[in-house]
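Got some structures for you, see below.
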Structure P
Amino acid sequence: MLNKCLFTRVDNSALIVFRILFGALIALEAFGAIFTGWVDKNLIEPAFTFNFIGFDFLQPLPGSGMIWYYAVMGVLGVLVMVGFRYRWSMLLYALLWTGVYLMQKSSYNNHYYLLMLLCYLMVLLPAHRFASLDVKRDPGLKQYHMPRWCWMLLVGQIWVVYFFGALAKLYPDWLDASVPELLMRSKADYWLIGELLQQKWAHHVIAWFGILFDFLIIPLLLIRRTRMIGLVAAVFFHLFNSVVFQIGIFPYLALAFLLFFFPSRQINRLFLKSKPHYDKNELVIPSHGGWIRTFLIGWFVVQLALPVRHWFFTDNVLWTEEGHRMSWRMMLRTRSGVAVYTVVDKDTGERIRIDKEDYLTEKQARSASSKPDIIWQFSQHLKKEFAKEGRDVAVYVDGRISINGRPYKPFIDPTVDLAKEKWHHFSHHPWILPSQLD
């Protein structure tokens, strides 16, 4: 039964068109980061970046190196789109994107994480078997079908994103629409819709539509009778997010996934008129079928485990941030902080109050005031900077945070020397003070 689900051959039209759109979007992501100044602001201007802990060796290239880095990614995206040396182009883009993702967290975005996952998944999929330069070079590559596990892998991945995005919204500050209200305050000057977005009823609509959409969109699209409802809801939801939150390519990437829910005959008629429709539904189990089954099970075990790991940590993830990343907790809270860093020379007892702006960009300083892993990393950085002067120092942080507009509350234990603390990926850090959320 499992083999039939995984290895029955189905038409590959959706995958072929998705590859073309995916390549175009990742090229736009790379070139757009250059031309909008994102690369300059996040990778060139900072004196150093807050990498994912354990990946300190990943640092931005000097000078204008990161501009060229992103330019190469843009070219690779184009090569994916046209299907030239597809797997190599996709793999190289995936590796370069992973490097950028891991080398900086100041602009962390769940969508960047999703894009990294999709890049690696696309390396594995036979998305170049039609309408590609690879097929033009080697006609023997041409195929009109793919094993069903390819469809299940991509649809399953996007379902994980939606499901855990909905689950994360099931907490009081979202359910009473206070978080949407906070998120919409900065949108008051938007043309035409700015005033509308400040209405209380609109906040409730945004809150509940967001939950219902995330929970129901995949079932709506899978069921033929409700598919058009899902289509209309998806187009509205993602275009709204694009206009209001300006989150890059993600809304359009999500819309591209709609291809996998419509009959391949329709996709052929709209996009691939020269492609024959495949409807034989043959069951062909490859010799490496066991490896494919193992990979799929392992992949989804990890994807289902990461978003719930914070349930096994002490205290509330909204407060501690422990287990927040890679958990599809997207745009569901506001967080701000103030932090005073004091360096104490262990030999002389001299106390030095640190001005964060002497070391960090404005954006980095905000993160170093509210996010515990970055607070810890900046403390480690300060210790190293003073060590260059031959000074052995302790670093103390007096930090306070505000969650969802609440009053600022003590967040970091000011008596703990963070410079000598270790970071633990899967356990609570006791120097984070207990939650004071109401």
Structure Q
Amino acid sequence: MYLLALGLNHKTAPIRIRERAAVTIEHLDDALRDISSRRAVSEAAIISTCNRTELYCRQEEHDPDALVDWLCDYHHLKIDTVGPYLYRHPGEDAVRHAFRVASGLDSMVLGEPQILGQMKEAFSIAHKTGATGKVLNRLFQQTFAVAKQVRTDTDIGASAVSVAYAAVSLAKRIFADISKEKVLLIGAGDTIELTGRYLHDQGVRHIIVANRTLERAQQLAKNFDGEAISLAELPSRLAEADILVSSTASTLPILGKGAVEQALKQRKHKPMFLVDLAVPRDIEEQVADLNDVYLYSVDDLREVIQENIEARQAAAEEAEKIIELHSAQFMRWLHGLDAVPTILEIREHIDHISEKELERAHRRLRAGDDPEKVMAQLARALVQKFAHAPSDALNKADPDDILIHAARRLFNLKQEK
């Protein structure tokens, strides 16, 4: 049995590659069923966010190429396109990686909390789809417990930093008084909600939330006294936005160059600040070519985010120690599963010997033999037959053979000096 994590993230792949490898939440169950149908995969879970796409799989035989093949087939990618950006974490490295991701140690913003919720949602879908089993269920439950301990026992989340926070920080650098600006938020997920809260905390009072589902936009807008509109209203309201932040799960761009160009004309070319936090991107790349537009993607926020990392490094070191401890514990459990078939076979072998010798003893008793002699013979026979195979293997072993040390450990004997 093998455990493997394979994927790409903001550290290994640019946004143009990440968006091509992304699996949207609407298609996650289909992707899980597809990968689970592969003979090389016994259990599977897929984590796909704006910063990463990762496969966590249990395999009966170690075959990382099978996962690469699936990723390429599913997204119609050539191996030369995606291969150079992939990482592979086998065994304990996969466990450690899952713990680090959930704890925010592998995020663009060190210690950001959103990834934990995203992993929980991804696992829930995988579990409901039937793609997970004993190993991945245990892995993700322990992953969530480790992330909670890291949050509780360290200061990894002491200061409010996230991609949303970075976007608002950048807007504050560009606008002299951000509270006077009009903001348009597109989407209604955690990132947009967090962005709205940060903006409201900075004194922004004119916030519009646009979403495909108007009811969800209305629920979100209430949190910061905002206005809700549907995506269909977006073209007519776009010109109002001094600041626009978008983060949806759409597979196609929501804002094109033409729509933004028209909005600029209505604004008489008053500048617009646009932040696209989605992967795949919500705003066409060509929008950046327009005058009076300042367009930033997730990758553009790196410089802002870097300033917040140093404050969390000490907490991250403490978190790594927690992760190492729990990684070792999980691997002991996993290795224990590998030993179960052998344990069962040993017990069946012992039961078989015991039944045969007990049957022989019963025959002697029925024949009238002395019960004490029968019991003594039964005990000797059991000892001889139980010890025969181990004794024979040890007699054939070299003096320094690891088998001798293993036997002393198995039978709880004092280790030789």
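Computed from the coordinates by the stated procedures, all read-outs in this text should not be read as laboratory data. Just so it is clear, the structure is predicted and the values come from calculations on it, not from any experiment. Cβ atoms are built from the backbone, for glycine too; each structure is taken alone.
What to note about this one:
- Comparing volume of the Cα convex hull per residue in Å³, for residues 162-345 alone across structures P, Q, the highest figure comes from P.
- Structure (P, Q) behind the derived value 3.2 of distance in nm of label points 7 Å out along Cα→Cβ at positions 154 and 402: Q
- Value 29.4, calculated as mean projected area of the Cα convex hull in nm², assigned to which of P, Q: Q
- Each of the structures P, Q was assessed by distance in nm of label points 7 Å out along Cα→Cβ at positions 74 and 194; the largest value belongs to P.
- Set P, Q, criterion distance in nm of label points 7 Å out along Cα→Cβ at positions 50 and 370: the highest-scoring structure is Q.
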